[in-house]
Every structure is written in C-alpha cells, then in structure tokens.
Structure I
Amino acid sequence: MRIIETEIYLYKIPMVPFTISTGTMHFAQNVLIKIMTDEGIIGFGECSAFPMIVGETQWSCYHNAKDFAAFWKGKDPQAIPERLAELDTIIAGNYTAKSAFDMALYDIAAKVNNQPLYAYLGGSQKTIESDLTIGIDTPLKMAAQAIEFVEKGVRMIKVKLGKSPTEDVERIKQIREAIGYETILRIDANQGWHKNDALNVLQQLAPYDIQFCEQPMRKYEDDSLPALVAASPIAIMADESVFTHHDARRIIAQKACHSMNIKFSKSGGIQEAIKIHDLAKSNQIPCMMGGMLESRLALSAKMHFSMAHDNIKYHDMDTCLLGHLADPVIGGVTFNGMHLSIGDAPGIGAEVDPKYLAKLESCKV
C-alpha cells in the first residue's frame with residue numbers, strides 16, 4: 001500500500017466565544033487531512049490548534065501539513081512508527097500538526113484490518129461518561145451555567161479558573177451554593193496562578209469538595225510542583241506540564257502530580273498517547289482523556305482510545321459541545337446526555353460532510 005495524495009483543509013468551526021485563563025477562542029482552529037492510498041482506503045485525521053497552550057496556530061499546522069504530506073507521498077502508511085519518526089526529521093515539536101497525520105495512519109491501519117479503531121488498539125465496547133466545562137465568566141454567570149448543566153443531567157462539571165485567585169474562590173463558592181455537593185466539580189487553572197498563590201488558593205477551595213485541580217501553575221514553574229503536590233489538600237493533575245512521555249517520566253520521577261491529562265493535539269497523537277498512558281499506568285498515575293476544540297471526528301478517535309486503555313479514569317470529552325455552531329461530521333461518536341458511545345464501523349468510523357469541506361480553503365499534495 002502506498003500514499004498517493006493528501007487533502008488538507010483549514011477546518012474552521014465557528015463557536016460561541018470560550019474563555020480560559022490564557023485567552024478567548026472565537027472559533028475552533030482545526031486542520032483536517034485525508035490521506036488517499038492506492039488501494040482506495042482513506043485515512044482521516046484532525047488536529048485542533050490552541051496557540052496559547054501549544055504555540056501552534058491553524059495556519060502553522062496547515063503549512064506544516066503540506067511538508068508532511070509531500071514527504072510521505074509514495075510511502076507505506078502501515079509503517080506507522082517509521083512514518084511518524086520521519087515527521088520529527090522535518091521539524092521538532094509541532095505536535096498538534098503531527099497528531100492529525102498520526103490519527104490518519106491509525107484510521108487506515110484499522111480499516112485495513114476491517115476493525116473499529118478501539119478493537120485494533122486491543123479494546124472493547126463500553127459507554128463513557130464525560131464532564132462538561134464552564135468557561136471563565138463572572139461568578140454569577142458561571143453559577144447560572146452550572147445550574148443549567150445540572151438541570152440537564154450533567155453529573156461532572158469542569159470549571160475553568162486562573163484569572164484571579166480571589167475571584168476564582170468566589171466563582172467556586174457561588175457554584176457550590178447554586179448546585180450543592182452532589183455534582184462532581186473539577187477545576188482547571190490552565191497555568192493561571194502564580195506559584196506563590198497556588199497553595200493558598202487550593203486551601204481556600206478545599207472546603208468545596210474539588211475532585212482535582214488541573215495545571216495550577218506555569219509549565220516553567222514545574223520545579224515548584226513537587227512541593228505543591230505534597231502540601232495541597234486538592235489532588236493535582238498535570239496537563240500543560242506533560243506533552244510527551246519524556247515529560248511524563250520527569251514529572252512522575254519528581255512526584256509532581258497525582259494524575260495526568262492526555263491530549264492528542266498536545267502529544268502528537270495516538271502513538272505518543274499510548275506511551276504516556278502505559279508509563280503512567282506502570283506508576284499508578286491515573287489519566288484523563290482531554291482535548292482542545294476538536295470536532296466529533298477527533299473526538300471519535302479519542303473515544304476509541306479510551307475504550308482501549310484502562311488507565312483512562314477520567315473523561316473530559318466535551319470539546320465539540322463547547323459552543324460549536326456547526327457539526328459537519330458524519331458518523332462517529334454520539335451523545336446521550338454526557339454518555340458517549342460509538343459503533344463498530346472500521347477505523348475511526350467518522351468523516352466530514354463533503355459539502356462542508358467544499359466551502360473551506362484547502363490544497364492537495
């Protein structure tokens with residue numbers, strides 16, 4: 001089997017503005033690729049650029065994709081480790097762009113074996129329940145959003161914080177007063193707190209029964225994480241501190257987290273996510289399956305991964321529910337409330353409506 005052509009799309013999805021500590025996103029800055037083979041099998045891949053987190057933009061991913069596609073033309077897509085290693089010879093880092101190509105290769109491999117991706121990865125069917133995220137706003141508006149979520153049956157809410165320690169405490173206080181204590185609350189500071197403030201904020205938030213706090217401080221302050229983990233009354237989850245399995249190994253060795261968030265667009269895709277998962281599992285560090293602002297196509301790949309990896313204990317798989325104003329995906333994962341399920345179609349089992357793609361800027365390599 002050989003790669004004969006790759007289609008690359010600026011897969012822009014309009015959305016309601018979504019705010020975290022590092023900034024506001026007004027649209028999903030995604031890139032979609034379709035890898036064509038000489039045997040008629042097509043592999044779909046999607047990445048979601050989050051410039052404030054990973055340092056990649058939709059345009060950088062798009063242009064990198066052209067170079068990747070040209071380098072792979074005529075080569076065997078089933079030699080996954082070899083193909084992905086080649087991308088590192090083209091450019092260091094840039095894991096978001098690379099994740100789309102990784103995903104497309106796994107889609108092809110599962111289709112060649114006539115298996116849904118979860119089965120190809122060694123998993124089995126199961127239903128997964130996700131949380132639903134509240135972006136940063138005023139305490140009153142965030143509390144109102146939490147009430148709306150609970151009324152819809154949401155049992156786990158993730159709350160974005162990190163703008164102001166004082167306001168963050170007030171945000172959680174008002175949310176708990178509004179919805180009570182039956183709903184699980186998770187918080188994510190997205191590196192927003194200074195290392196001198198983080199412990200004090202976590203101590204003030206502890207009475208509000210928080211399941212865990214994601215990434216309280218900047219990645220460049222990782223040297224302060226071990227002390228925070230040892231003293232914090234709330235469990236600490238590493239997110240931006242762990243891009244690759246090399247980061248995971250370092251953070252685990254330093255006892256700098258209680259759990260880790262795995263994201264394809266942060267790590268480079270499925271192959272690297274497996275390495276992070278397995279390393280964390282061997283060290284009794286539970287993981288969460290997270291994401292950026294992917295559509296249901298990449299979300300479907302994450303669903304398959306979660307079904308195949310038993311150390312994924314937490315699921316933050318609400319990306320396409322965070323204000324997306326369009327859903328151009330055909331097939332793939334479906335929602336029943338916040339419970340996700342997917343069928344047994346070969347590969348990822350999802351594609352994007354050709355009519356939607358026809359409206360997007362694109363190229364062929």
Structure II
Amino acid sequence: MSPALVASDRSLLRRLPKAELHCHLDGSVRPETMIELAKEYRVSLPRDDADALREYMRVDDARNLDDYLMRFDTTLSVMQTEEALERIAYELAIDVAAEGVQYLEMRYAPPLNTLQGLSLQQAVEAPLRGIAKAEREAAVTARVIVCSLRHYDPAVSLELARLAVEYKDRGVVGFDLAGGELGNPASRHAAAFLYCAEHALPCTCHAGEGDGPDSIRQAVHDCHAHRIGHATRLLEDPALAEEIHERGIALELCLTSNVQTRATERYDTHPLRQLLARGMNVCLNTDNRLMSGTTLVDEYHHAATKCDCTFDELAGMALDGFRSSFLPESEKQAMVLRVEREIAAIRSGQSDMTVPSVGAPR
C-alpha cells in the first residue's frame with residue numbers, strides 16, 4: 001500500500017509537476033538582480049540591500065488593485081535594455097524550474113520596456129533569448145504572453161495584438177489585457193482580441209479582480225477570452241459562472257495577490273473552494289512573485305492549509321494548468337500525458353524523484 005499523501009507536505013508539493021500560467025515578468029524580478037542592474041544603469045532604488053528591497057517590494061499595505069500596481073515602477077526602472085530583459089526572463093524560468101514548475105507562461109506589456117529607446121520587437125526578442133537559454137539548462141518549457149493595458153488607447157492594444165501575432169510560433173503563445181479595471185472596460189479593446197482570433201492566437205484577460213462580474217462578462221462575450229485572470233468575483237453572477245463552467249474557460253487563480261489587493265479578505269474567504277465544488281477549470285498561479293513574496297509551492301501550500309484542498313484537488317488543478325496552456329495542441333497533449341504519468345507515480349508511491357536541477361536532461 002502506498003503511503004498517504006499529505007497535501008500540505010512542501011516536499012510533495014515541490015515534486016508535484018506544475019504549470020504557471022499567470023506570472024508577470026516585471027513582478028517577478030530577483031532583488032539581487034535589481035540592485036546589480038540599478039548600479040550598472042545608475043538607477044536609484046528605494047533600498048540598496050537585497051533583503052530590505054525584497055521586504056519593501058512586497059505589497060502588504062495596498063488598499064486596492066491600483067495601489068498594488070504602483071510598485072511596478074520600481075522594477076520597470078531596471079528593465080529598459082535588452083540585456084536586462086534577457087537576464088530577468090532567464091532567471092525567472094530558472095527559479096520556477098527549481099520549484100517543480102515544468103511549464104511557464106510569463107506575461108508583460110512591452111511598451112513599458114521601451115521608455116529608453118528599445119523597439120517593441122527588441123522588447124520581445126530579448127526575453128525570448130533568455131527563455132531559450134533557460135530551456136537549455138533546466139527542465140522547464142517557457143513561453144511569452146504579450147499584454148496590453150486597459151488604460152491604453154485601443155489602437156495601441158491593436159498594435160500589441162499585431163506584435164503578438166508577429167511572434168506567434170517564435171515563443172509568443174498568447175495575448176492579454178491587464179491593468180486597473182475600474183473605468184477601463186475590456187470591451188474598448190475588442191478589436192485587438194478579434195485580430196488575435198482571426199490569426200488563431202489564444203487570449204486571456206484580467207477580469208473580476210478590481211471590478212465585478214460585468215468585467216468578466218466583457219472579457220468572455222466582447223473579447224472572447226479563452227482564460228480569465230483572477231475572476232475573484234465571478235460567483236456574484238451564478239448564470240455567468242455556469243456559462244464559463246459549461247464552456248470550460250480556465251480561471252487563473254492567484255490566492256496571495258487577491259488577498260493583497262483586497263479582492264478577497266483572507267485566503268479562507270477566497271472562492272477557490274466554491275469553484276472546485278462546481279467542477280470548474282481552475283489553476284493556481286503566483287501573479288507577481290516579488291510583490292506577493294510567493295512561489296508556486298507557496299500557493300499550493302496555501303490552498304492545502306487555508307482552503308482545505310486535498311492532494312487530489314491540488315493534482316487536478318495542476319493538470320488543469322497544463323491542459324489550459326496556450327501551447328499548440330500536439331505539444332500540450334504530449335506534456336499532459338507525461339504529467340499524468342508523473343502524478344500517477346507519486347500517488348502509487350513509486351516516485352522518489354526530486355525536482356530536476358539546472359542542467360538536468362529533459
């Protein structure tokens with residue numbers, strides 16, 4: 001008989017193969033790297049010690065989503081060169097691989113990295129080079145999602161949709177709309193999403209975090225998003241929730257950041273348990289590793305200890321993450337089959353595997 005699997009066992013959670021679908025590049029920078037780059041580029045940071053900077057960057061005092069987003073000015077100040085973007089993308093992919101993350105979709109808004117002269121193309125190609133390097137060194141597959149922001153002119157969003165399609169099949173797998181929700185309806189950006197649909201590029205959309213279920217409805221009905229980022233307020237509209245359930249639209253849940261932005265009061269008030277009870281397609285994510293002071297292992301641990309998730313539920317969410325990826329179907333199916341075998345081995349007690357280290361063969 002195989003030993004009982006304790007869902008809160010961090011060693012077990014690290015071994016569990018995981019996908020990270022909602023991770024912002026500019027919210028996941030190593031503090032040590034920020035300090036090194038700031039010295040190189042003569043940028044002033046609010047703290048000059050890595051531990052102090054890490055503590056400063058963690059957002060525990062936000063009143064809402066807009067407050068939370070203000071910290072990004074600090075990371076973006078050192079993300080204005082190709083070298084910096086390549087390094088930060090590389091380090092993020094390496095870091096997640098050490099947590100048992102086998103597949104990563106990192107997202108960011110390239111215009112925010114062009115403030116000192118980079119072109120949009122350079123701002124995309126540099127992280128792709130970093131990803132390629134990480135894939136050669138670690139057991140991870142990583143891809144990019146190009147973001148627009150809700151406060152942008154819709155013409156800019158359309159330009160970014162064209163940029164994402166330009167790099168389709170070269171490492172970019174999707175398009176997203178992020179930023180402050182209140183007063184910035186997703187429907188204004190419908191043309192960008194339509195362009196992606198016409199070119200078979202999958203889309204996700206932040207919605208239901210800083211605004212109510214109507215924001216989610218626009219993401220689904222006006223923008224035809226395949227996934228929804230956060231969707232914390234979805235259950236306020238049972239009919240919409242049922243529609244999303246029936247259509248299998250994936251919900252990218254981010255427990256810690258939702259507590260920080262006051263989208264939910266505490267971990268145990270997060271709608272995760274209700275969504276699971278409805279059988280919805282949900283996966284766990286970090287959102288912003290630096291600002292939330294979290295890892296994907298931490299997020300699974302919170303789900304186990306504060307939302308009472310069983311190992312089977314955690315494994316189910318992990319599989320939903322792989323199944324909901326924006327990879328081409330053949331690559332996705334191959335990855336899902338491999339992960340199913342790995343999870344089965346863990347359940348049967350046959351797996352004593354450790355997470356592959358840097359340089360391990362895939």
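Observations on the structure shown:
- Structure responsible for 72, with percent of Cα pairs over 12 Å apart, for residues 101-148 alone calculated and labels I, II on offer: I
- Read-out helix-only ellipticity at 222 nm (-39500 (n - 2.57) for each DSSP H run of 4 or more, over all residues; to 500), computed value -13500, structure in I, II: II
- Origin of the derived value 1.00 (FRET efficiency 1/(1 + (r/R0)^6) of positions 13 and 45 (r between Cβ atoms, R0 = 35 Å, to 0.05); candidates I, II): I
- Structure (I, II) behind the derived value 0.96 of Rg/Rh (Cα atoms, Kirkwood Rh): I
- When Rg/Rh (Cα atoms, Kirkwood Rh), for residues 69-108 alone is computed for each of I, II, the largest belongs to: II
No value in this document is a laboratory result; all are computed from the given coordinates. Because the structure is predicted, anything quoted here is derived from the model rather than measured. Cβ atoms are built from the backbone, for glycine too; each structure is taken alone.
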